[in-house]
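Values quoted throughout were computed directly from the atomic coordinates according to the rules given, and no laboratory measurement underlies them. On a predicted model such as this, the values are computed, not experimentally measured, just so you know. Cβ atoms are built from the backbone, for glycine too; each structure is taken alone.
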Structure I
Amino acid sequence: MFKKILIANRGEIACRVAVTARRMGIQTVALHSDADARAKHVALCDEAVHIGGNAPRDSYLRQDRIIEAATATGAQAIHPGYGFLSENAAFARACAEAGLVFIGPPPSAIEDMGLKAGAKQLMEKAGVPLVPGYHGANQDPALLQAEAERIGYPVLIKASAGGGGKGMRAVERAEDFAAALAACKREASHSFGDDAMLIEKYVQRPRHIEMQVFGDSHGNYLHLFERDCSVQRRHQKLLEEAPAPGMTPALRARMGRCAVAAARAVNYVGAGTVEFIVEQRADGTMDFFFMEMNTRLQVEHPVTEAITGQDLVEWQLRVACGEPLPMTQQQLQITGHAIEARICAENPDKSFLPATGRLDVCEWPECVAFGCGSEGAASAAMGGAASVALGAANVAAVRVDCGVRQGDSISAFYDPMVAKLIVHGDTREQALARFDQALAQTHIVGLATNVQFLRRVARSASFAGARLDTALIAREQAALFHQEPVGLPLAAAAAVAQTLLRERALEGPNPFSRRDGFHSHGLVRRRFGFRFGDTQATAWLTYERGGSLHLSVGEGAAQVTGPLAFDPQMSGPPAFGPQVVGPKAESPQVAGPLAEGQRVQIDLRFAGLRTRASVYTQGDLVHIFTPQGATQIRAIDLLAHAGAAVAEGGRLTAPMPGKLVSFAVKAGDKVAKGQPLAVLEAMKMEHLIAAPQDGVVQKLLYAPGAQVAEGAELLRLLASRSREEPARSR
């Protein structure tokens, strides 16, 4: 077995490999860019080597520096993780030439499967079923469009050298083909250095089901069953589960044989995934077609580990060291059901726009990390996770694989994934219940994430009922986007309650420091101002005789009013003991003021409503997490904001840091609401910026190719105030 390996990756997967290597007694070397100098994966490894600047091309894609680092540190092998150089045949070949073992398939297998067109020709010879399409070398745009018309719309344009949804577009109409092709070519060229495309029939109601395969250098092959990855956004996987709902033993056997045949056809060694597109027929039967083979470990490999109890990274290391596969096909069994979610820094309500920023709060449910075994593992309550070995007799109910820590930042240089949440149950129903509970206990503050969106997807009729296909999110969009699970009354009540707690934390022994609304006669009323979404609201708190509280939120018919009471319990120092705020309640005894971002747990009762809330504050922004869902409400300093104007017109700004690819307009152009104005490239994807309203473009403020900061003004747009444009608007 290897004594030392270098991990040529970062984040969650680098941590994942390091944990298994440490359990096996293998020393590890981490790589890091400038931005990752203090990253979690650096802390987990035995050594670390700085290899360059923040951009991947200056660090994690620098093959020469990576090989130099491996040689200098005495590493015997390089684990590429996924992404970056994991499917780069030239890098695998360079490792061999330097006397290093590439922990992955041979370069020839990467090359054979790396170009989708060539791979499909190989699969056709191996008897693996294919989707009708064009996989030729002629890339003339006119020919590609002609092929699309021959196949019949809708078609799917895919980067031949690509993966991860990059360089991929579904096209419904012939008139949209040219623009979609150009966008795919740009993305593919930037991400893979190859803009070759293939065209395929877009299968209706498709499911994405893949088979985990393994081969060794002794000619042995097997599969570790399937994963369903049908729930996707922008052609990128969001939820994965194993086994695939509705999978019959006969269909599993057929798909498994084809997956093994695909691996055998290219003399595959190591971990790989054969992806199939599955057509669902009206009679309930399913058929499958080869889509592609990923010649690396997949992001979603933990669900396979959960249902088999096997550590796939350990398998990789043993196979790369020349050992035979640890098990035979007959020895592998499926146990229970597993579901994985990719928790990403993105805003689903803004077309999944990636988010950047600091993880001011990053707390997880009770879980294990980077392993599925529960025997002998210390559980990790909110705020941390224990690293344990795989292969235990009992599989942990909840696992979190996370490459960041509270206080770390998500930057625009790398993928926006924060963590993977994996749950396991005896049945799919049990796994779903655990999944929802675990997501409810996941608290992230500081940037936008998709956690609440994932809860809604899991609760949707289609997902809960296992009516799966790649259009699930579009089909369920009415229930998934722009939802408010908590509501203004409870949100305002929670904000008021935590304000009272923070004020009382400042009280001293002097009775004049008390802030409990005491008055010698009459009632005392206090006004709170809030902004909840697009709504500005007022809440009135009344301190009644005897110490009880009464709260009114909103106005008119929408007003909610009633008694307010809560049992607070603080998390972390300073802490409160259980306390009821109500008649004859006494002020809490506290050790000191509450820290910014400190969690306040409240059993909240207001106007006949009751919930458990975890509340965090960031300045005037209050984040509230409840079993029903999470929300945020902004407290308004009524004096400071008196008469303040909030309108700001005529500016269109970059929603995140990135490169300005192009403008679709010029100064003087009239534009309509929703019309494309510019294309911004960030986090390896292109994002369209559209006009928020009708108007006239006054000025373009950047040139294509420029790097822009978040909030940078890209262009000035004069909004149309009437059907007739005023002459001075020019």
Structure II
Amino acid sequence: VKDQNNNTAEDQAYNDDVTKVFIELKQSAYIRAAANELDWFLKNGLTVHQDAEYFSHRETLLHCASKKDFYELVRWLVERYEANMDLVDLNGNTPLHLAAYSGHIKIVDYLLNRGCDPTVKNRWGTTAEDEGNKYGNSITDLFKCMRERDMFEMARTGPMWWFDYYFNNDSKDLCDSNGVSLLYYACRYGQYTVVKWLLEHGANVNIEVKHKPNHTPLNVAKFRGHALVVELLLEHGADVNMEHDFGASVFEDEISKEVNRDAAAKTKNILLKYHHHLIDHKLIDIYVYESDGADDEPILKTKLGLSSTYQDLSRELSTVSGNFKNSYFSIAGRALFFETKDTSIISVVGRSRYTNSKFIDTPICLTRHKTQSNQSTSHALIHQEPTLNLRNIRKKLISDGKIKFFTSKVPLMKKRDIQIDNLVFSFSENSSNSDIELKITTIFTPNPEIVDIPGCICLFQTEINSNSTNSSCFQRPLVSMIDKPKARLYTLAQPTPFWFSSSVRRARLPLIGGIHAFVLHFDIIPKQLTLPADVFIAATLEKPLISRDKPIPCKCLILRKHNSTMFPQVAYHGTTINVIQSILNDGLVLPGTVTTNGKRINPPKSHIAREKTAFGVSDFASAIFLSPSVYYSADPTYAKTFSYGDRILVPVLECSVKSQCYSTNRCTVPTYRNHKGDDMETIEWRVKDPQNIEINAILFITKINSIDAAKMERIIKAFILLKMREGRTVLK
């Protein structure tokens, strides 16, 4: 900017010291971005991380370019350097917030079409769309247009983020005027991420096209040779016995001649392997990841039996990665130790996890190591096997159980429901190729002292008549409880005392001839955090949160009593609501660890990367970071806000730590303002071994008491400022 004498501020520097400041400032990427010097960036590139935060407002380069309406610079940062569009500044604003607040239509439209998250709320509880309200429809119409896109076209073409941000979940099974569902379109065009999103949000995996030949998503995925989509549909319980109007099942369907040989062969092999697993009664999904891998994709997806051992797992693994003489396995960083050759995988996994729970969700995600880790012996088998009096359970089923017999006669031409009180068994058409007689014994609200299954509201046993033939080809029914949406189906993994459930086929009965239970899960934060009863402590399960004043006024979920002898130090860890369930299963883990839900943990892109030296410490990021200050842990750098009713909350884990098992660092957040009791030189604790930490409670700290009130105050202030810029007088 030049004055009337054609001088810049630098030209009028008072002395050499001031000139030196200008020279130093011009080396800052943020200053160059604020001046819209795209040519400078094209010539010099970026010497710092694209998501680095600058100055007191903690804005990134993308924040700066977005709020100043530098469209070409925004494009360069996003397309050349993949700048994170959803990072927030000190006030919780994304670049989309700042562009909308300033009325920059072109940049708002660009960020929306690149998949920027429009649901993020800033410190005032407002979204980017709220920030643009003051400009009438010019900004808000962009959001409206995005919401109103043709959902069927989005299913055909993607991308997945549109469903994340704009899709109404109630429409997941909607069909268009041709009778074709969203899931069918996504499978037809091989949109793997869209298929996965729809299935994870409850889309009917077996929904048929409403016209002949009434194909299912599995039929069209096979025909088009989309092998990964076929595998995904099978994982989510696609019915392989359903026949379309041409009288063929998916095993008999052909693959299009347009599909290349490799894709066709892979698709056929996936279906063949699935068929073999059905015949061999392999029930447990196992995913194996490499310890030194960089992504979330497993090297092996397989099924094993309830009694499968280390040898069975190694044999399966050798088919895809060679025969390693000594393979070692871990779950969420905790080594699996097989005491004998007959020790089952289910037993070892149940005892090795961080959580001390009877319930195991599948698929079980394991990590393969070529050498034994240094921490493996200290982590091995940290829990005793839970007690289970199977004899008492069977006696109770015989003495108190309600018995019902059901005969399935072939051909079963349409779906059939069998109801026992509020327990419903749904058998699909063509679910068996022979007559089958079933015996079902049920007990509702069983005595907890006898069954010892926390939250159990229904216990039942399924048996198949020994005279039935070809029972291996029987398609297991769906099972549900009327008016109990939070009840989850578990099956006893005999001969162990653990109960397993499928995270993707929760309603599908995994076997006939076992003992099963419906177990209530309880809403901690409705629609955001639901947990089984054996992972928290509460006087009333229906109202698990209590109020606390220390260390800060908050709502609190107690997980365990503080073991002050073994873990005397108390510290805190800021987190996000959507990863808490994983953390409670796995504990806090080191970067690079694959969690039990198959996600590899890595530092955020804007944080210090792994294997980098920082603060004089090599590989600084390869640790777990805690703080003795709850205020520091609740800072936006570490803890992410979420909406709960009309309030904005932030989740913080209250942990206990072993003495002398951590190092301390000074504050690494330049904009953090210390609170009473903070020691800024030792405010960060760096823990290298997860076994030195226990999580005792989850604190939910209020940031905004009323979103509506904060939003209205924000909108009024923005309106007044806008009118004042227009030269108008605004009365209070």
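The value 28.9, 102 for Rg and Dmax of the Cα atoms in Å was derived from one model only; which of I, II is it?
Numbers: I: 28.0, 92; II: 28.9, 102.
Matching structure: II.
For structures I, II, calculate mean count of other Cβ atoms within 10 Å over residues 36-43 and state which one comes out highest. Walk me through the numbers on the way to the answer.
Working: I: 18.2; II: 14.0.
Evaluating mean count of other Cβ atoms within 10 Å over residues 36-43 on every structure, the highest lands on I.
So Cα extents along the principal axes in Å, for residues 284-339 alone, computed for just one structure, reads 31, 24, 24; which one of I, II is that?
Working: I: 44, 27, 23; II: 31, 24, 24.
Comparing all candidates, it corresponds to II.
Of structures I, II, which gives 0.40 when FRET efficiency 1/(1 + (r/R0)^6) of positions 364 and 652 (r between Cβ atoms, R0 = 35 Å, to 0.05) is computed from the coordinates?
Derived from I, not from the others.
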